[in-house]
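Down below are the structures I want you to see.
Derivation of every value follows stated rules applied to the coordinates shown; laboratory data play no part. These numbers come from a predicted model, not from an experiment. Cβ atoms are built from the backbone, for glycine too; each structure is taken alone.
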Structure 1
Amino acid sequence: MQLASRLLCSAVALTFLTGSCLAADWPHWRGPGMDAKSSETGLNWNWGDDGPELVYNVEGFGRGYASVSIVDGTLYTTGNTEEGGQAVIAADAASGRIKWKTPVTEANPEHSYPGSRSTPTFDNGKLYIVASSGKIVCLDAKGGSIQWEKDFKKEWNGKMMSGWGYSESPLIDGDRVLCTPGGPDAMIVCLNKKDGSEIWRSAVQEFTEPELEKREGKDGAGYSSIVVSNGAGVKQYVQLIGRGVIGVRASDGKFLWGYNQVANEVANIPTPVTKDDYVFATSSYDGGGAVLLKLSKDGQGVKADPVYWLAKRTFNNHHGGVVLVDGYLYAGHNQNQGFPTCLDFDTGEIEWGADGLRGEGKGSAAIVYVDGHVIFRYQDGRVVAIEATPEEYRVKGQFMPVYQEDKSWAHPVVVDGKLYLREQDRLMCYKLK
């Protein structure tokens, strides 16, 4: 009876954490924990010269750089269609066969690097996406019908820090959905996920660090996605925006803290990494660098003090993301280069990589952790499996996918023993187990 009770409690906890998804699902950007970590084990890393077995290579997913989410055997993504209009697309994950396709814009949005960006967020039979033109849309996951939508510019005077299109994947937190219009009094908004009605909006206060040279950054939203932190015992939403990394109180959107030094004036992109009372944030371009912040109580609020600052030459991540594994951060270093790097989360010390290691691929690297390895997918398409250890740089396998074009920026995903690679209109699936 006690065992049955424990199993039931575990099942209830799992359902709460994953929004009624299975443990092996990938319901949104950067996976179940929004940390780019998969729970898959027992994978085959002996790929050989031709790489793992190709399951399929199919067309019909539109143009764009969005990654994929996968729930209960159905894959979801976004793309610009030939007919015109950015669409949300559902497909059978096992075969790649498209189930439905729903346009969410009247025409394909116009901005630099055309194409979609947002990975759909799945929650209890609904999908939430941000169109690159700037609006949040809720759809029925089964058939693709639009449930509600809100336009960032019309509702909140939304603004991006630069002209590359909104790239956020919405955050679901209980009965709420969070997104970042970037407006002067609505940098982040909290909405009722059922109907899109506003719960609160959060304005950003002026912030800088008196002991450091001020980085101007830019007003408006960055290209990152919101994550949750309970640092200093206060539940808060952490986001990288045009002016730097910020935290706002989850209950009412009150601005808590900001750190400006990590901002640049072009594009602040990587999703922050949160752990206990700490936040790690990084950006590239002119300026950039990386910081570890410690959050602590400050009267009725929260303050963020830097534990260490890494100048751009030491470490910066362009847009492939950072993953924390057993106290060490793994990522590609430097703008458009993706030099494989491992650094100590607590101290910022480089264990291996950075400028001293060029890696097997070229260009920025999008990453995911799975089964003791970090998979690097380089801009030139090459896929490399690196053992997740601070001891030394160890490549366990690499291959060039059967199809590559333009810039391979979509982040890789591993679900049910399969590696999914989005490549503009194509979707490739490789068998790892």
Structure 2
Amino acid sequence: MPTITVEGGRVLSGTLGVRGAKNAVLKEMVAALLAPGRHRLTNVPRILDVDLMADVLRHTGCVVEFGDHELWTEVPDQVDPVTPIELVRKMRASIVALGPLLSRCGEARIALPGGDDLGARPIEWHLDGLEAMGAEFDLVHGELVGRVDGRMRGAEVELPFPSVGATENLLFAGVLAEGRTTVVNAAREPEIEDLIDLLNSMGANITGGGTSLVTIEGVERLHPVEHDVIPDRLEAGTYAVAAAITGGEVTITDCRPAHLRMELRKLEDSGCQVERGEDWFRIEGPPRPAPVDFATLPYPGFHTDMHPQMVAFLSVASGVSVITENLYDARFRYVGELARMGADISVEGPHAVIRGVDQLQGCPVLAPDIRAGAALVIAGLRAEGVTEVGEIHHIDRGYEDFAGRLASLGASIERSVADSTPPGRP
């Protein structure tokens, strides 16, 4: 299996541009199912999850083609409303195909989703909302089978938690529904706003994006469009932490610093110097971070997908940091791997206490999920000696050419030749 090997001790410097957001592009690919014709997305990251979602769309009858960070999807008049288990079990985002398939076809057969194992992430909120709009569901041999008689019907749906996936499925169901759909306690993430912008450009009538109250007036039909995917705030934040842990100075471009308010504030609290522009920021890391406390929360709070990277950074802080994980109950599975590198971290329930150490030690570790994999590479940048990170297919799911882009900033890092072709490369 391929690995990423890092030799610690290099200070990162330079400039790096951000690609399109993984958490936006996957849902915007699925949105194409709502309208027959040729759709085009630009600023598309070449990551494994994009390749997997392209295969999901192809299985429904779509033709998907890639260009230079571009993607074209030709959607037929008749779509096969089935997503196969061998694809869906690899990627949780595939559950959002449920809303578009019900809207277009009146039925959907979706294998229960896989992806990162971060603990219980129930889909009941998706199903409850769609049932309020007229859908009926059965579990048949491991497949979720949904049907609706005629068009989806507008309804008021109050989510018990601002779930991103449930909000997206309700958007997809509501745009072609009969009447008005109101989503109360909707997710407010920038990726949701970008999806709403895409749907509105397709002819939908959605208001309230970026707020907790979203209103969807159903329309008869939608049409294909071209859309530029929003920059990935998590990629920007990951490279910022990578620069900070080495005491380096890096400028991140083609991004939106406003979408990282809380994360950049916590980096400043740790001693980083941060200068912001409208679509760029520059970060300079301290010789050693100061301890920082934070808790993960839905946007605009601290993003759970920046939690592992930040813990790697704080593992070499000059004191004790306390973090609370409020979203995923299995997020801490990477802590044992950091401990093998010499980190001093204790976990109790949703809390982790990080006692900063003077020096991490390089050693072989395994990436349990996308962000934890990135965190282990980041830890390796600061560690003494060589760190070898295995199971890097997780990293490939969310980052384009992660090793190559860090190397462009001066890191001593390489991807093993066992699989020298990253996802999306010929």
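If Rg/Rh (Cα atoms, Kirkwood Rh), for residues 291-410 alone computes to 1.04, which of 1, 2 did it come from?
1
So if we calculate volume of the Cα convex hull per residue in Å³ for every structure here (1, 2), which label has the highest result?
When volume of the Cα convex hull per residue in Å³ is calculated for 1, 2, structure 1 comes out on top.
Compute mean count of other Cβ atoms within 10 Å over residues 171-178 for each of 1, 2 and report the one that scores greatest.
Comparing 1, 2, the top value of mean count of other Cβ atoms within 10 Å over residues 171-178 belongs to 2.
Once mean count of other Cβ atoms within 10 Å over residues 51-58 is calculated for all of 1, 2, which comes out largest?
The structure with the largest value is 2.
For structures 1, 2, calculate relative contact order in percent (Cα under 8 Å, 6 or more apart) and state which one comes out highest.
2
Work out the source of -8500 here, i.e. which of 1, 2 gives that when helix-only ellipticity at 222 nm (-39500 (n - 2.57) for each DSSP H run of 4 or more, over all residues; to 500) is computed.
2
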